[in-house]
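Listed after this line are the structures, all set down as structure tokens.
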Structure 1
């Protein structure tokens, strides 16, 4: 269940919000005038999410290459690896 806090809590309870984000690795949703405004998370959680997204993008590129037939044979791959 998402944690929702008022914007004033960023100023008044910053440490509590920070501790929660680090401990549970989840965002805290901040409201402004009763409406959703921000999602606050630790840098570690942000970097993990971005890293996963980059990995998913690379996997998707690979799947598209396979569909297009843009692949190497085992022998071609062995030659490529030997050049490294």
Structure 2
């Protein structure tokens, strides 16, 4: 299934290395949305992540078209970025 949603993307030298669009909270497994994405980015920063000053490694919250699938637990996850 394809869908446009907000995801957290890790870039290394301009290439996408990792991405996520869901997280687990007290209500269960859910899509992040912009507020959840920014919250995850702040948490990463508090735990020591720093964007590289040259811009070669960075996290970004972006609206992207993605392909969704279910993981082994039956939870919806982002399988790939379409555009």
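As an exercise: relative contact order in percent (Cα under 8 Å, 6 or more apart), calculated from one structure in 1, 2, equals 20. Which structure is it? Please list the in-between numbers first.
Numbers: 1: 20; 2: 37.
It traces back to 1.
Figure out for me which of the structures 1, 2 the number 2.7 belongs to, where distance in nm of label points 7 Å out along Cα→Cβ at positions 18 and 74 was derived from the coordinates. Present the calculation step by step, with values, prior to reporting the outcome.
On the way: 1: 5.5; 2: 2.7.
For distance in nm of label points 7 Å out along Cα→Cβ at positions 18 and 74, the value 2.7 is produced by structure 2.
Which one of 1, 2 has distance in nm of label points 7 Å out along Cα→Cβ at positions 34 and 58, as calculated from the coordinates, equal to 1.8? Among 1, 2, the structure yielding 1.8 for distance in nm of label points 7 Å out along Cα→Cβ at positions 34 and 58 is 2.
With mean count of other Cβ atoms within 10 Å over residues 2-9 coming out at 13.4, pick the structure among 1, 2 it was computed from. Let's see the in-between values first.
On the way: 1: 13.4; 2: 16.6.
Answer by label: 1.
Taking FRET efficiency 1/(1 + (r/R0)^6) of positions 10 and 66 (r between Cβ atoms, R0 = 25 Å, to 0.05) as the criterion, the highest value among 1, 2 goes to 2.
For the read-out helix-only ellipticity at 222 nm (-39500 (n - 2.57) for each DSSP H run of 4 or more, over all residues; to 500), a value of -5500 was computed from one structure; give its label from 1, 2. It traces back to 2.
Ranked on volume of the Cα convex hull per residue in Å³, which label among 1, 2 comes first with the largest value?
If we compare volume of the Cα convex hull per residue in Å³ over 1, 2, the biggest value is for 1.
All of the numbers you see were taken from the coordinates with simple rules; none came from a lab. In this text the structure is predicted, and so the values were computed from the model without any measurement. Cβ atoms are built from the backbone, for glycine too; each structure is taken alone.
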